[in-house]
Structure P
Amino acid sequence: MKPTVGTPAAGEILDVVGIGIGPFNLSLAALLAEAGYDRTVFLERKPRFSWHPGMLLEGTTLQVPFLADLVSLVAPTSRFSFLNYLQAHDRLYKFLFFENFHIPRREYEHYCQWVSDQLPSLRFGSEVMRVDVVDGCYRVTARAGNGESIHYARNLVLGTGTQPWLPACLDTLAQRLPQRVMHTADYAQRFDLAGKHRVLVLGSGQSAAEVVQALLARQGDDEAAPFELNWFTRSPGFLAMEYSKLGLEHFTPDYTAYFHGLTQNVKDRVVPKQGLFYKGISFKTISEIYDCLYHRSVGGAPLPVQLRALCELREVELTANGRLDAQFVHLQTGHTFSIAVDAIIAGSGYRYTLPSFLDGLGDCVQYDDMKRLKIDAGYRVEHRGPGQIFMQNGELHTHGIGAPDLGLGAWRAASIANQIAGRELYRLSSRVAFQTFGAEADNAPSTAGTTPSPSHQTIETIG
């Protein structure tokens, strides 16, 4: 089907087109549907909903409680809540006796798929190719199967999310040798232990630690061929994530409002210092890894495991005998060394990349000096075009470390839904944290349903 290009009829213009269907745009789609808004379309290039499929390892759980589902923190009686999902699948009593706030990741994905199956506004298998302005609205061109589809909308919501990032010395090799060099995001789908005698895991975040746990389990399998496991990080240590109750208040609307009010140069200094709020390892995972090593070392048994911190990867070369020569420098001693391995799995994080379909908007969209989108306190991209363009999980630089956090997803989606509707569809609490951020008497969002922009002040995540 070839698209027809021209002026849209008034009845063809949607209230919103969402681009990308991850948990955050899925949350928005559910909240809009709950409120009776049916003039919406959400587009996703994948054939169905999936959430970090490469890290759905046996026994892994969310790092946030189950109440941080798609809707409950703003609409606890919604039919799209996790508790209603449990009821629909006859699992409420099982969950009661499970006695754990942190649900399996596989169950979270299944819950999201259950919600997505109920929303007719979702269009999977549709890859957005271009967005431009036509007669006071947005024209979104998508490729679907062998044809194209065109949607016109007054508002856009960008939810393409972040992408796995590899350092340059690994990126090229990962393309050449995808079964041997990979990001942790691809571990469950790509990694095969067969023929690998020495494995290197990089990073000290939760994803890297879970891969290490999985490999330790393989080492303990009597039927598996023996192999050596190396776990290296450039960080000062294999440190636990900050998970104290007052620390968690950095993932509230209150802190988000405070952070947005800071000047950009201050924000750029703060976020890198907050890594342990969202990049560390859960205390439970660290304990389980340590206990495993302790049990296996009884009686002085040699451990085919090596852990090293403060070691930065500088280069990787494919040797003549087919091994990967990983070259490191110790960041405190300056000592350089190398290790020959058969596979490298890197927990090197995720980064936001501007989608190419925004090129069609030209200079309508506003960028800062570092070519990052300017985003106001209400998650609106600053632009000179029609309607509104909202951002979900691409605003770490403007809204802080809560941007990728599932616990703030429903609140942000409800805020966007209220702004699209021009009225309060969902009541948003005006103050949720016990502590006050900043010097003002109150810097939390002051109006239900909106997120005001706080005054500027002078003075651095995965589910």
Structure Q
Amino acid sequence: GPGGIPAEQGPVSGEVVLTPVQRWFLDTHPAAPGHFDMSLLAELAPEADPGLLEPAVAAVLDRHDMLRLRVERREDGGWVQRIVPEEDVRRVLRRVDASSAPTGAGLERLVAGEARRVRPERRLAEGPLFETVVFDRGAAGPPLVLFGAHHMVVDAVSWRVLLEDVATAYRQLAEGKPADLGVKSTSFRQWAARLAEFTRQGGFDEEAGYWASVAADAVTEVPLDTPGGSNTVASQDVVSSALSAEDTRLLLHRVPGAFRSRINDVLLAALGRVLHGWAGTSRVLVELEGHGREELFDDVDLSRTVGWFTTVHPLVLDVPADGDWRRAVSAVRRQLRQVPRNGIGFGALRYLGGEDRAAALRDLPPAPVSFNYLGRFGGGTGNGTGDGGDGDGFLRRLLDSPGGDHAPEELRTNLIDVTGSVAGDRMEFSWTYSTALHHRGTVQRLADGFSAALREIARAAETGARPRRDAR
């Protein structure tokens, strides 16, 4: 009935309401909307049967409706998306003969060439938006598999689900059983409709004042080294930094207790101070991401649903330029606790809400800096792939991404994107910027300042944790 909707167990097809992040994407990526992907490169286990990959992928296409998506532009310039009832796995899975360049630089070039290939003009409208490329290396070793999907249909959580489900289907097929991926969770189509309805009925109205105040207070200008440069994907470069294993251990295990905080509070306090020193103001607008699978409705379960759920929301990081790290972390903690429902309401009000409210939020200039901490990623993702291998004779390991996910001519939506993760026993950060707007040295100084701040926080917890805790 209208109260509780069970997940639809059969294949879902038909029109799907565009969610806020999808609307944002289509609005902000005019140059090449058909080329904005997420991809994973893996090596099959030596004992794996590559012939079972096709039926395993077919099972996943059948199960995860959003992989069968089509997105079309209407006459009036708006967009409409729909799920088609079936997708031919022969269009989705391609095999590439890599036997002439089965290892080393030759293989890397071959894989990168596939990853960076120009996407078809009508890709969004005609599909497929999920693809699997198998590189057959002959006697030189097991095949490599490049899984790629347009971001309109996946996010980071979706990839974990997809890898688990492909591995499950493969294992069942290898045992001579039919692929059976169990009970479906709520469909993306149901979720999108519920979110739109909830917003229309005023579900986020009490947050409007908060989001308007964020917009009113923000500083969106930061210093540019070469003003007027173009902020394209082609112009982007990355500065990488890493903390020592010891500092990583302190930040993850010692600091939260000593500072009574979460890791994000700590990372954003360090970032806020660095940005304050650079921009000369403590009101720099930062864009934060959330996984977006919020528990707004009791009868909705998104744990195994594939789709783009990510939420994006602005935050003004008001961190004092100097002084005690405890006070800085505590200030950021208070600011983050004020964000209602992990920020899902910002996009909902902006794209699904009444026009008066929506217009005010849509006029907010983009944040110059985005920040996203992914936690443990790569090797031990807990995605059923252990240190990359899944232990069930299907995938041996995950490999570094070959790049090519975004069209070179597309405009980037922020000036600097900071992404953090933990690989092995070290916390790593990448600072992505445009070489047409900032010198590498500028970004290197920001990254170094950020690492130095985190080291100071780690040391403060190491020396000051115990007495503070007894004194509370």
Computed -7000 for helix-only ellipticity at 222 nm (-39500 (n - 2.57) for each DSSP H run of 4 or more, over all residues; to 500) - originating structure among P, Q: P
Read-out mean count of other Cβ atoms within 10 Å over residues 101-108, computed value 18.6, structure in P, Q: P
Structures P, Q, by mean count of other Cβ atoms within 10 Å over residues 77-84: label with the highest value: P
Among P, Q, structure where mean projected area of the Cα convex hull in nm² as derived comes to 24.4: Q
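Where is distance in nm of label points 7 Å out along Cα→Cβ at positions 237 and 317 largest, in which of P, Q? List each step's numbers first, then the result.
Numbers: P: 3.5; Q: 2.3.
Largest value of distance in nm of label points 7 Å out along Cα→Cβ at positions 237 and 317: P.
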Structures P, Q, by percent of Cα pairs over 18 Å apart, for residues 133-212 alone: label with the highest value: Q
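State the single structure among P, Q that was used to calculate mean count of other Cβ atoms within 10 Å over residues 141-148, giving 14.2. Could you put the intermediate results ahead of the total?
On the way: P: 14.2; Q: 20.1.
Working through the options, I get structure P.
Since every read-out is calculated from the coordinates, none of them should be taken as a lab result. In this text the structure is predicted, and so the values were computed from the model without any measurement. Cβ atoms are built from the backbone, for glycine too; each structure is taken alone.
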